[in-house]
Structure I
Amino acid sequence: MVVTTALAVSVPFPAGSAPRAADRPVSLVDPLIGSANGGNTYPGATLPYGMVAWSPTSTTGDQTSTGAANGYQYGTTRIRGLSLTHVNGAGCNPGAAGDVPIMPYVGDMTSSPSADTKDAVYAADFTHAEEKAAPGRYTLGLKSGATADLAVSKRAGVADFSFPSDRPANLLFRVSNSLNGSEDAHVDIDTAHRKVTGWVLTGAFCGRRANGGTNNRKSYYKLYFSASFDRAFSSVGTWKDGALSAGSTSASGGEGYATGADRAGRGSGGYVGFDTSSDNDVSMRIGISYVSLDGAEANLRGEIAPHAGVAEVADAGARAWDRELSTVRVDGGSAAQRTTFYTALYHSLMQPNLISDRDGRYYGMDGAVHRLARGQRAQYSNFSGWDQYRAQIQLLALLKPRIAGDFAQSLYNFARQNGGVWDRWVHISGATHVMTGDPSAATLATFYAMGVRNFDYEGAFDSLVRQATVPNPDELSDAGCPGQCVGQRPNLAQYLSSHYAAQDVCQCWGGAAETLEDAVADSALAKWAKLLGRDKEAAVFSERADYWRNVFNPDATADAGYIQARNLDGSWVTPFSPGSDRGFAQGTSATYTWMVPQDVQGLAVAMGGREKAAARLDGFFHTADGSWSVRGGDPLRYDPTNEPGIHAPWLYNTLGQPWKTQATVRQILNTVYGTGPSGLPGNDDLGTMSAWYVFSALGLYPQAPGSASMLVGAPLFPSAVVDRPGGTGIALSAPDADAAHPYIDAVRVNGRATQRSWTDGDLTTKGGALTFELAEQPNTQWATDPDDLPR
């Protein structure tokens, strides 16, 4: 395979290393990575950016809860259904979706499944020996004797269920039992046409949080499904709450969004039975839609041929994943490293997720049905903005700029449907308000900087500028605070007056964190404005990008300055401790103090110079005795499980000590990430932690939001090729890359030696080649000249 970049750089695989069939990227993916240790990934069948994500809902003995936030936890080996929708790595427990669990049940239907509040009857155990997960396909054998083999297209799926031949066989459609509950649900059974159809009205992402959870206990989407079978039903029935109705073909009723006993025992569903005495296999085809039942059936007809079976659909899915994963081709490294890498790439490219039907219709944030904007190919959703803007959206823009553009347009569409408000955590068509800051500004500015143009970038820019400059009444509300504050630029008038978010009046999660987040967003808007030739806005937002300085207290402790929250009167919020999270969101001052990617040099000056800043950074990654501390658990040191500090290992480049970035990143790659269910450090957060691994393993990392520049580190693999549209690929060659050579000795960019530990935006937008000479010991002279440091 050869990629030719815009600079006419030929990028072949090394001699003799062309991928064999067994080396197809899809064969290296293990969807079970991240399914333990709080990674909250799911192992079920899904396609890149797909609508369907067919995966288990597990149970620990409570029908209103699951083993983990996304419905699956490796150590929980009992399930109550195989649900049609999931979101990768979300942190709230329970997480998002998990809609319409379908359960193969062996036994007679003698009571309502909703009354089985402890999942003692209508659930089943399994062992991992009877489980197989691959991209686009999931197979599970239950101790009851039933098995399920699932494969999917983007909006539909097929399943083969098998049952013991000598026992009753049923499929339960638990329509109301979404992960967070439901407002209402409905099921219809059509015996003449061997179909089960229905819907669930739900939402409530993060709706159980103690701090403001009630604010998000609301519905914002309806999922429709249509399932058809290859054989007649031998029995049918429905249930509502505690009542089972044998022979019934229709039922309705939701579970509500409460917790525990207030939700237990509620809900509705239906079941269909089969005579398996002479044939114990049942085949099902299913389509889904967020628009209508007709849309679900049209999606199924359009995506899966009438007689296509699981193997055929799974093969098509594997090919689809191969196309996506082959955009990055690595050679060398260990088998474990390649599995970790391609699984991380797999998790990175699961999202955004389709919510539009094949005919272009989608359900908007205003509760109406819309059609795609002119030139838009799909409406996407599931935007974990606070997480994703730091790494995942850069990887999406680099590898899939067309998808990134449609996603940008999707977010702009939602904002126009939402009174001009860009919500920071969008789930399906709902504004959930989760987290803090203005990540949409950072995201779209980054997309534009990285060459994405297939969206209304002028309109989107103007809209984001209005959100950042014109106060909205919601910004004075404390509804949902902390964690789900409805204001997207909380108390904006105060912020514009004080030049920081005041802890005592900000209507935000934490005043210090909000100030830093807004400064990052404003810096990104300034860069975008400059690229657009909007000099006035560029000047305004460049000034606002420096507001981080107003929450840096040089006297926070006796020996060091830190980011610290302030009150409206200008006083510092006390008592203060670097290990405290007061004024911050999911992090401490020790972590957030480094969250100034747009002005690392300015931060260094505030700390007393680059040498002092680098020495402090040493203490962020090491204990007092010099041992590494990069696995989390210490509030004063690096936490790889959450986003505010994940860029910190790369800051040494800007401080003139890039060899320490190389050593720190390699330590994290080797000890924090890996194979097996615990192979992620924490919540994958819609591909963010996985994207960090992909970039770091390639030896590149995004410098700052709103920029296409990349920081340079030591690659993990001897060779890598990044394919991009239009001949703009990137070739990375590091022949000596192995465990014994973690340091950079020299780098060439397009054949020319460089003394810079960063690349300008041309590499990502036009393509090129990087050649690395790696060494066993650090080169403390390379890329250290102050004039050549990242800027």
Structure II
Amino acid sequence: MKSKRYSRAMILPIAIAASFASASGWAMDDGTATSAGQPASKKAPSKSSSKQMQAVIVTGTRSSGRTESESLSPIDVLGSKDLQATGANTVGQALSQLLPSLDFPSSAINGPLNTTRPVILRGMSPNYVLVLVDGKRYHPSSQLNYSTTSSRGSQPVDTASIPIAAIDHIEVLRDGAAAQYGSDAIAGVVNIVLKHGARKGDNSVTAGGAGYTKGGGAQNSISGSVGFDLGAQKKGWLRVSWNYLNAMPTNHAEFGEQNQASVVKANGGYATQVYGNAGQKNFQTVINFAYAFNPAFELYGYIDASQRDQRNYGYYRTANSSNNVKAMYPNGYLPLMLSQSSDFSAVLGGRGLIGDGWHWDFSGTYGYNNVNNQVDNTLNVALYENTGSSPRNFYVGSFRDAQSVFNLDVSKDTDWGFLPNPVTVAFGASWMKDQYQMKAGDAASYYQDPNGTYAGGAQTFSGITPAEAGNFSRHSQAVYADLETDLTDRLSAGVAARYEHYSDAGATRSGKVSLRYQLTDTLALRGTVSNGFRAPSLGQQYYETIATIINNNTLTQTGTFRTSNSVAQALGARSLRPEKSVNYSLGAVWQPLDNLDVSVDGYQIRIAHQDLLSDSFSLTSNPELAAYISGISATQVSAAQYFTNAATTRTRGVDMVTSYYIAMGNAGTLRLNASANYNQVSLQSVAATPAILREYAPTLALYGRASEGLLTKSTPRTKFVLGGTWMVGNWSFYAGETRYGSVMRVGNTAAGDQTFAARWLLDTTINYTYHNWTFTVGANNLTNQYPSRVTKNNTYDYYYGELPYSPLSPFGYNGRYVFGNVTLHW
């Protein structure tokens, strides 16, 4: 059986890493791989020697000998060279440039939401992507997306908190894996495998500079990774990796309709927006280690700590706006939100052998994300009008999400006698505690006018009130079992089952069946069937804020209320139910030549009872509803929304991945790749509008047309990635062309629809190595492509022509990005 497989940009580093993994015993995923001193593989070696050139995978399988091409489920393996060739500063941005099934949309003027950018797999919510670091569950962000952008209502993991310098490779499992890994693994799994060991030549320091050719955004950074041997006999190692990034904001706002001469004269000034990437300073470090006390026991762990300080601009308030006091800001003002996002994650575990060859792994994980928020250059109008003064700077509170996990995983290759090959038997248990915390802001930041005459709360982001603040928690337990074997020389099979119980969401059972059949020496079929379960996150249950969102060209104070809030309940909110999914996948792997690989995988994912944000219910446009709400609560907002089990969706699509390697003698080597994704999300059903809304505001819907569009049409239906790397002598040249398909902003009516056209983006990188030095220059979006400009009918994005580009753009709107790096290796 031919099984030679190459990664899409640089197979050699991955192959070396895979070999080193087996030798040093670090390739581990929840107790599936070997510890130091144990055999490198529990399976009999493949008959094909080409297997030694492949990356041994640790995601989606608990058998220690599987390679990428032998996987029973579709999986991508991307090495550190692949990530570095993109010139990206974050994991999500790099993955988006390399994988057609993954998107990493931009955001702008979203307050604290700018501290987190989501990873979207197969056009579905980031809630359905489980992120692992060295096989261990990584905590989610504390921020929820309350805005009218893609992934609305999600609470994603902040992959930008992990420095690329610390990463050896990333495995992206494009398949449902809830039975194997638990809640959240509905669309797939991203496993970030850290660099390990202290081998000579694996140490590096990189200094770099970058920026956009228009709109600002200059950057400088320094990153690196250094390993050290532990003990006189080198029984262990410790590795330190870090990254420092200082990035200036970008600005692509324009002189809009509000800046006409008459408006300028009336306001005593003109609206000055800042629209683009937030300015930030980012500090990241990872310390990981392993120490083998004897051949049967190894201690391991890591600490990941990061802090990101960001400056996020709000929408400009003009001088005559009801959100301004001329005595304080005669020409209006531009609010500024200062957000500090801190991430911490620590793992400590032991693994080894016990009894008759049983591999065990016991670990504890603790991680959190904490976001502190302050708003500057703003005011509280109600406070000024009622008391005669208002601060210009406010502390508006903080959000914190913490997660504690204990895992026990046991596995062994067992001989069942009646089967021709060993059966990998794996089982385990886990205990997890989730915590969510909201801290109140300054009293002035949330002050409201008792008479309801003036806008209350700090403008751009109202402070968290003591009533909203609180500590919330839950715990869950899970047990699983997993069997995998080669039933014949051609047929491989896997079965997994999991039982989970959440203290707030009840119990669930998940299962998965996987098959792979080698039809010929060059062609194999594979398929999976599974079901999944996702408990609503604590953030979705308890997050509550008042923030400014554009609606119909108007800055709208929008309240996002938890389902237990009296306002939400008055609008028909009910307690959230768990989401349930059913996944199907069928594909083929074709290897007609030792240096040519093709895989095609079709899939269908059905998710019932999706936890989503409702429509934003306008109280200004519905006075009867506003009067009804005012009789229940003194909270002063112009619109309200809450989480609800809004819809059932079906996602269908096809992934295609092709890689080709050409050895050209003295002319070097050429590695080519072509990959594509077709993805369609469709609504199967939508929850009924509550009776109270039908009575007081018959034109409103619980989950209306615009919300449906964000769910089904805000990510590209098609995406193509073409690339190649030519390596000759001390030079390497990389070029990648990505086509992002069109996306649509769906309005409340068809008249508000706008389609943003597809675009081709060209990325290039050139490397030259001289002794221990590597010099790199490159450009992303070399041809300087921008998305379609927002049209006037698009009331969610247009805002008087001052914001020319929509945040729905799958590749951003900053234009050409150039970068240069110098790296020292030793």
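Quick note: the coordinates plus some simple rules give every number you see, no bench work behind them. Note that this is a predicted model, so its numbers are computed, not measured. Cβ atoms are built from the backbone, for glycine too; each structure is taken alone.
Structure above, values below:
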quantity	calculated
If helix-only ellipticity at 222 nm (-39500 (n - 2.57) for each DSSP H run of 4 or more, over all residues; to 500) is computed and equals -7000, the structure in I, II	I
Computed 0.25 for FRET efficiency 1/(1 + (r/R0)^6) of positions 130 and 658 (r between Cβ atoms, R0 = 41 Å, to 0.05) - originating structure among I, II	I
Source structure (of I, II) for distance in nm of label points 7 Å out along Cα→Cβ at positions 154 and 418, computed value 4.6	II
Distance in nm of label points 7 Å out along Cα→Cβ at positions 290 and 458 derived as 4.6 - corresponding label from I, II	II
